[in-house]
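These are the structures, in structure tokens.
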Structure P
Amino acid sequence: MTRPIRRRTCLAGLAGVTVLASDRRLWAAPAPPPIPQRVLGKTLAKVSILGLGGAHAARVKDDGQAVDLIRRAVDMGITFLDNAWLYAEGRAEQLMGRALQGGYGEKVFLMTKTTGRDKASALKQLDDSLRRLKVDVIDLWQAHQVTEKDEPGQILAKGGAIEAFDHARKAGKVRFIGFTGHRHPELHMQLLASDYPWDTVQMPVNVLDPHFRSFARTVLPKAQAKAMGIIAMKTLAYGNIVKKNVVPVREALSYVWSQPVDVLVSGIETIEQLQANVQAAREFKWMEQDEQQKLLARTREAGHDGKLETFKAPQW
């Protein structure tokens, strides 16, 4: 005859199981470390050292998967989101706008860019960006890819984009203003020489850059002196640093994070790439000056002629 289990005995047994399960949880693997954060220059905003590039996220063909990728990035600790009016004819901003619903928008520092060089066209693009991103305010609005010799003058001229920047900031539609470019550091230097109070600058920073038309050797110190937020891009030179076996990914990223930059924007198209880059950010260890010099000695041959940095001007 089977002996009945008394309720008190049963509850005691369950309590024992609960304690055991609780003990197991205590011995579970610790949570991964957070992504480090830095202050984005004079904006005083704290942002993750790894940022998500909007152009690459929009290359994910399925909208749902693209939205999931962006949200996964935020869930993993990425707080700086990059985008632009130009990317994927607006799809990049639309996808990010969808991803930022449901409270995700409150967790991030949102940046987008304009190719408008005059006040009217820049403000028109801003309205498009606000609508696509489904926000009332953009944290950082930047003049996008200043690449032609006449563009600094156009931006700074009467009726130029700087008037749109001032108008948008006064209207409360944007908080901070910056500019980007990757063709030639001289264009950045022209914008920095103006008396406009730029908040940020976005430029190529990688292990090849110091050897050819270097942004890091010219623009970066000037931006530092102005207390600007510094955003690194083209950190793997369109992947050529890895494809041509110049240096391993981790070493390339560690070099960039060891420069006076505040955030490294990465093009990420898959969950696997996201996980790898987040892990690299979490495990980043500062590269000392002697290590950096040895690394640059190793990359001199690959970088001396700029052929692997295909985004820089071939002629000037």
Structure Q
Amino acid sequence: MELAPIVLFVYNRPQHTLKVLEALSKNPLAQQSALYIFADGAKPNATEEQLAKITETRQAIKSKDWCKEIHIVSQEKNIGLAASILSGVGKIIDKHGRVIVLEDDVEVSPYFLNYMNQALELYRDDEKAMHISSFVPVGIGAEKLPDTYFLRCMSCWGWATWARAWKKNVTDSNELYLRLKKEKAFNKFTMNNRLSVIKDLKLNIENKTKTWAVNWHASIFLHQGLCLYPKQALSAQIGLDASGMHCGNDDLKLFDVTLANTTNIYRVEVQENKYALKYFMRFLTLGNFKGYQAFRHWLRVHKAITLEKFERLK
């Protein structure tokens, strides 16, 4: 089996970066894999503290032989995460035909690379399979999820894809928005308004944000593409911080996961799994809460759904 190259994007979080690299290096396939690290540069108005963190991050990525091969690309200036990912993934996938992608706040299971490489090989010729996800939230009914399954929505907290799929990625948010509107696909795309992806597209259109993930999500959706998921998370988001997020502690608990200590991957039918869809819909509505906490979360979701509907009327 040809092992896919791993691409890691870092900036100014040395401790997070080290934790990600330490976890990655514990994968048995790490010492047979090539790792490409793209380190973004400083912004023009960067403080001394920020410059120091960038320097510390660059020292961290050079501190060990994390994989068999390590290639580092350091930017002199800040180009931002979206540009980094589009450029970095594009270069590596053009060369190798497939790629595994991590950011500096995604910690992985020791079985992450095994899952990713097997999935990339199993579905390499299936045009409908466009993305491999590794993060799965923990909610009520998780134990009934299949070993692997497909959904139309994607997760970017540890993912992989092929050149044949990535070439379908549209980076123009306005084009994607108009196509979704023309096809009257807003409800399905937003999972009945539970995802704020229309708002994200509009923020891109208005140049208020530069979010690559929503464009990739929409590109997959508009090509009737599917994303593979595991039963249990093989990656975890370690960068969430209540002091810097517009959410409370209850929201942060939504993303707490125990990483899988094994994988069981085999070929399944390339179509959306009905139970998994219901599971994710329920999670997006009630989270993993019960009782009063579930009710509080439902109120927040209901408010978000109303706002998402309002976005369409603007």
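Each value in this text was obtained by applying a stated rule to the coordinates, not by laboratory testing. Note that this is a predicted model, so its numbers are computed, not measured. Cβ atoms are built from the backbone, for glycine too; each structure is taken alone.
Quick one: mean count of other Cβ atoms within 10 Å over residues 114-121 came out at 18.2 when computed from one of P, Q, so which one is it? If you can, show how the numbers build up before the last one.
Values: P: 18.2; Q: 22.2.
The read-out was computed on structure P.
Given 26, 19, 12 as the derived value for semi-axes √(5λ) of the Cα gyration tensor in Å, for residues 106-201 alone, which of the supplied structures P, Q does it correspond to? Walk me through the numbers on the way to the answer.
On the way: P: 22, 14, 12; Q: 26, 19, 12.
Source structure for this number: Q.
Work out the source of 23.4, 98 here, i.e. which of P, Q gives that when Rg and Dmax of the Cα atoms in Å is computed.
On the way: P: 23.4, 98; Q: 19.1, 53.
It traces back to P.
FRET efficiency 1/(1 + (r/R0)^6) of positions 146 and 258 (r between Cβ atoms, R0 = 25 Å, to 0.05) computed as 0.85: which structure among P, Q? Present the calculation step by step, with values, prior to reporting the outcome.
Numbers: P: 0.40; Q: 0.85.
Of the structures listed, the value fits Q.
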